[in-house]
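In the part that follows, the structures are each spelled out as structure tokens.
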Structure P
Amino acid sequence: MPSPALAETPGQTSSVSRLWVHAVLTVVLAGLCAGLYVWTADFPMAFDDHTYLKDNPFFRDASNFDYLKNFDEFANRPLKIGTDPDYAVNAILRPVAYASFHLNYLLDDFNPHGFRLVNIAIHALNSILIYALVNLLLCRSVLAAQLQRGSVLFISATAALLFAVHPLATESVTYIIQRFTSLVVLFSLLSLSLYFASAYMRSPWGRGLLRGGAVVAVLLAMQTKEDACVVPLLALLLDWLVVGTRLRAALLRALPLLLCMPLIPLLVFLTAAAQHGGYDMHAAVNIVNSRDAPLHHWHYIVTELTVMTHYLRQLFWPNGLNLDPEWPIYGSLFQGPVLLAVAVLGGLVLSTWALFRRFRGDVRFVLGFACVVWFFLTLFVSSGLVPLPDLVAEHRSYLPSIGIFILVACLLDRLRSRSLRPAVLRVGVPVFALLCLSALSWKTCIRNNVWRTRESLWEDTVAKSPGKYRTWGNLGAAYSDAGKNEQAVKCFREALKVEPRFQNGLLNLSNSLLRLNRPKEALDTTLQLINMDKTATARPPVAFTLGLSLAGVGRYDDAVAVFRDILTTIPDDPQTHKALGLVYYQTGLPHRALDHYQHAARAQPEDPQLLKFIEEAKVSLAEKGGVR
């Protein structure tokens with residue numbers, strides 16, 4: 001018999017048991033995320049991974065993180081160098097996310113493996129933080145005593161597991177650039193968890209430390225993505241409704257977080273003012289609106305009502321996931337799809353409100369209603385406050401989905417703990433939940449497999465969105481990179497049928513025709529682009545394609561003039577030097593060809609084709625006696 005000094009009290013045993021349960025569930029969540037996503041780590045970069053990382057002129061240089069030293073100059077730098085102003089907007093509003101990308105780049109260049117492993121780790125941490133946060137909320141609630149044994153564990157574990165395995169998360173994990181989304185959720189959940197964990201600290205010093213950590217985490221979230229501006233409101237809402245703190249006391253407690261809220265609007269206004277030469281509310285609100293065809297703000301809000309119902313449907317029935325979906329624009333609340341959306345969304349709010357009012361003593365219905373507010377509040381930034389160029393994007397549902405998953409977990413637990421035929425429901429509901437988790441996991445694996453290659457990704461997207469020129473253009477680019485230029489040409493022509501003014505489509509079509517040795521068609525296509533935009537030749541890629549096309553049809557003098565113009569702008573461009581060298585070689589001037597080949601080789605010393613050209617030029621010079 002153990003001595004009294006060594007015997008465990010029931011409270012100690014319970015505490016140790018809970019720690020083991022928490023540890024096991026943490027391992028399960030991390031293992032699930034790893035199993036569902038680690039095998040995707042070496043999939044290639046896709047779409048905006050290139051735009052905002054590989055091709056981003058601000059990304060590789062760490063000095064760009066000092067943009068506050070010369071804010072106006074940095075905000076306008078893209079316009080000065082002829083690139084998209086969105087590069088500066090992103091860098092100013094999301095420096096923490098870009099810092100994490102930059103660390104990946106320093107460690108292993110643009111190898112997708114490291115980028116994706118970090119994304120997967122973030123998703124796993126998010127799942128664990130959901131489990132921790134729901135535990136904290138339910139245990140801290142003044143209504144916690146009304147819960148049956150095991151309800152806290154069931155609700156928190158079910159919500160976290162649903163989040164971990166749901167296929168709608170693939171765009172936020174497998175799509176590298178959408179670390180913006182997963183990382184802002186990490187810092188947001190960390191802030192909320194620290195905020196509510198502080199109540200368990202007995203010492204004022206410890207409590208202050210955790211609340212200070214919550215403020216730091218929310219500031220990091222706000223410098224990761226703009227969605228974080230509503231996190232202080234979430235803290236206030238959950239403290240008031242779920243924990244049961246009086247509103248005045250909850251406001252005072254949340255004040256340090258609430259004081260952080262102006263940060264994002266301030267940065268948006270400063271950036272818009274720098275880019276537009278003065279403070280302009282309209283410019284600030286539309287800072288990321290489409291520049292070619294800006295959306296009317298009211299039309300955007302009305303349309304987003306239908307988009308919200310789309311996200312809801314995908315959360316409950318994730319079929320037809322699509323990287324770049326087509327979506328109609330609506331302009332009136334009285335259009336059929338909009339009325340249906342209002343009915344669905346209103347029904348969700350009213351039904352959860354009615355349950356909340358009827359069962360105010362049941363924390364599950366209180367938390368469920370708060371989480372419906374969570375869903376709408378976190379969608380508000382991207383689906384109403386600021387018009388975005390793309391009406392629908394699956395990654396925007398990543399943070400809002402947490403509210404729906406917690407609601408589902410609460411309803412399942414209520415069903416599980418009903419007194420009617422308890423044995424059937426206590427076993428049947430967990431079995432049903434496990435079957436759903438298994439089906440969602442399988443669906444996630446199937447969806448991830450679509451990302452295996454750029455071709456498979458865009459083939460899937462074109463099949464679901466055949467009416468978008470961008471999907472055809474990206475599929476054509478994927479085929480072109482794979483050396484399938486005949487297929488690329490067909491895709492670019494399909495893109496131009498949808499949008500004849502698609503300039504990148506014309507440029508890419510020209511390049512694919514050149515690779516197929518059809519220079520006359522390439523020249524005609526390039527001239528079509530130039531006729532459409534008289535300033536197009538000021539862009540080096542267009543001028544370079546024009547030069548290659550001219551050389552291909554034997555207009556060597558015109559080609560030389562074009563390449564020389566490019567070199568006045570970019571004097572050390574290796575591709576232009578290489579192309580100019582080829583033209584000189586073909587026109588019997590090997591000494592000039594050799595000069596340009598060697599210039600190109602200084603920038604690309606290991607290019608085997610260049611080494612071959614240099615040898616050919618030297619041989620040709622030797623045959624001519626070396627005379628210049």
Structure Q
Amino acid sequence: MTTLRDLFCRIGLIMAVTILTRLGYAASSSTGMSADEMMSEADGMSLYQENCAACHDGQVPRAPHMITFATIGAETILNAMNNGVMRAQASALSSAEREVLAGFLAGEAMASPKPILMCTGPMSALAKSDAAAMQGWGGNAENHRYSDGAVAGLNRNNVDQLALKWVFAYPGALRARSQPVVHDGVIFVGSQSGEIYALDLESGCAHWTYSAGAEVRSSLSLGRVTGRDDPVVYMGDFSATVHAIDAGDGSLIWSSSVGDHPDATITGSPKLHDGSLYVPISSSEWATAADPGYACCTFRGGVVSVDAATGEVNWHAHVIDEPALETGEKNPFGAARKGPAGAPVWNSPTIDAERGVLYIGTGEAYTSPAADTSDAVLAFSLATGERQWAKQLLGGDAWNMACFIGEAANCPEEDGPDLDIGASIVLWSSQERDYLLVGQKSGDVYAIDPDKGGAIVWHNKVGRGGFLGGVHWGMSVNSDLLFVPIADTTITGRFSGPVFPGIHALDPTSGTKRWYTPSVADCEGKSVVPVCDRGMSAAITSTDQLVFAGTLDGNLKVYDSLSGEILWSFDTFGDFDSVSGDTALGGSIESDGPVLYKGHVLVNSGYQFGARMPGNALMVFAVPPASELAQGFINE
């Protein structure tokens with residue numbers, strides 16, 4: 001018989017108790033059953049050992065460690081097996097076995113999340129445009145991740161007055177990954193559960209919610225469609241479906257499935273431009289390949305153009321031109337080997353309206369030999385999807401999760417090292433020329449020429465690199481400097497040598513380093529989690545005076561853009577009262593970056609994946625109006 005006591009013995013008594021206590025663990029469920037009775041209903045441990053332990057006992061850096069499952073909840077785990085990233089791995093289990101396994105991992109003793117706070121009054125009519133708003137993931141079409149400080153209301157003189165205004169707890173989530181979009185005082189954001197929320201900036205109450213049906217990992221895009229009064233919110237979900245939603249009331253306008261592979265997903269943020277929505281396509285086949293019986297691999301990364309008014313697909317361009325074929329070889333378990341495959345697109349496309357093209361960066365290949373468009377920058381025609389050019393920055397990078405599994409049946413000969421171009425390409429112009437600024441997980445930063453097929457203008461290696469970067473999710477640029485966040489996290493023995501986590505400020509025209517501020521670990525009291533790390537994996541955001549960045553140890557910091565001096569910081573790790581009366585958990589700041597809007601800073605905290613610190617918090621900070629300074633900030 002397996003009990004929670006047995007579970008605690010497996011994962012460490014102090015660690016498990018701390019996690020459960022932090023989340024308000026109850027000794028019995030609402031049904032009155034004891035924990036021992038619940039766990040004895042079926043042998044969940046055997047199911048775990050047979051189907052999960054090889055990855056989730058710590059051997060696979062990208063896989064959540066078993067200790068985090070106690071914080072997630074059975075429903076979320078079950079959804080991952082039925083509809084999410086683990087659907088291929090769980091396909092051999094019956095529906096009853098999946099339910100047993102989900103209940104075992106979650107402990108079946110978590111309190112149900114409290115209902116979110118709904119607004120009592122109607123939403124005011126939304127303005128047609130908002131000059132203060134950052135547009136989508138990259139802030140603008142060129143992915144600068146920049147906000148005009150005067151419009152954003154934040155500068156060197158007032159940033160130290162930032163105070164926590166309110167916190168929203170994403171229900172049923174331990175990963176906060178969808179970067180918010182703010183428009184006319186309303187926050188639009190997605191969640192791990194697939195819910196889309198329209199939250200009031202002042203109070204955190206929800207004007208409406210919409211259910212996408214699958215996790216939303218990307219930022220939302222907002223724009224206008226001819227003939228509609230309200231702006232339209234666009235987003236992609238984990239099932240590779242794009243949704244268009246009326247921003248005024250949350251009603252569905254249209255949805256369109258754009259994936260052409262069973263494992264296709266949307267992780268990068270769709271980019272809205274001139275009546276079309278450009279959608280990057282990635283996949284979870286890198287994880288499916290861990291199954292030794294799987295015929296690996298067939299996915300080809302790509303980008304899709306969708307009509308913003310109707311949802312009809314304009315064109316679908318693949319990163320790898322030809323479909324994967326059987327090679328005539330079999331892996332040690334008798335499954336056919338296929339290829340070429342891989343090169344997913346994790347980033348939000350970059351729009352070059354003047355040249356009529358878009359740019360994307362690609363990830364590693366899944367099969368040997370590595371495709372020559374993996375770890376590359378590609379340019380496609382905005383109008384037709386025809387490829388204009390491709391510039392590979394790292395050849396021979398073929399990897400999938402089979403490389404971490406004992407049998408390694410589907411691991412390519414190259415065995416990685418999995419050094420994607422995961423961050424969006426930045427299109428930046430000086431008085432003399434245009435540059436495409438590229439950051440890679442290897443720690444390399446490049447400027448390449450958009451007019452010469454991606455010819456390298458300059459190159460500077462500022463980090464050691466690794467599975468979480470180097471540069472992982474996003475750089476930022478203002479009028480003078482390129483700001484490069486580096487993670488350099490050590491989660492396996494694969495990468496060695498000096499590490500340089502923190503922010504590096506480079507001259508965009510030459511790559512010369514202007515300053516570097518190392519990130520210092522803040523891990524006291526955070527031993528409950530598998531890894532507390534100082535690296536900067538999340539995207540960052542800048543103004544002409546300031547740089548906003550979050551770290552894997554949960555700290556949000558603001559730097560002086562000219563000197564790199566830290567002007568303000570806040571530790572988001574811990575328990576916070578949410579606007580709904582529930583408890584919000586802060587953890588690692590990962591993936592999406594800070595959003596600036598009219599004296600406010602918004603950031604997600606918590607990222608249950610790859611041994612990072614779980615959480616479910618959207619935090620809103622604000623500088624109080626001058627009239628309130630004398631009396632003290634009411635929400636301080």
State the single structure among P, Q that was used to calculate helix-only ellipticity at 222 nm (-39500 (n - 2.57) for each DSSP H run of 4 or more, over all residues; to 500), giving -2500. Q
When you work out Kirkwood radius over Cα pairs in Å for each of the structures P, Q, which one comes out largest? P
Structure with the greatest value (metric distance in nm of label points 7 Å out along Cα→Cβ at positions 47 and 591, set P, Q): P
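Every number here is computed from the coordinates shown, using simple stated rules; none is lab data. These figures come from a predicted structure and were not determined experimentally. Cβ atoms are built from the backbone, for glycine too; each structure is taken alone.
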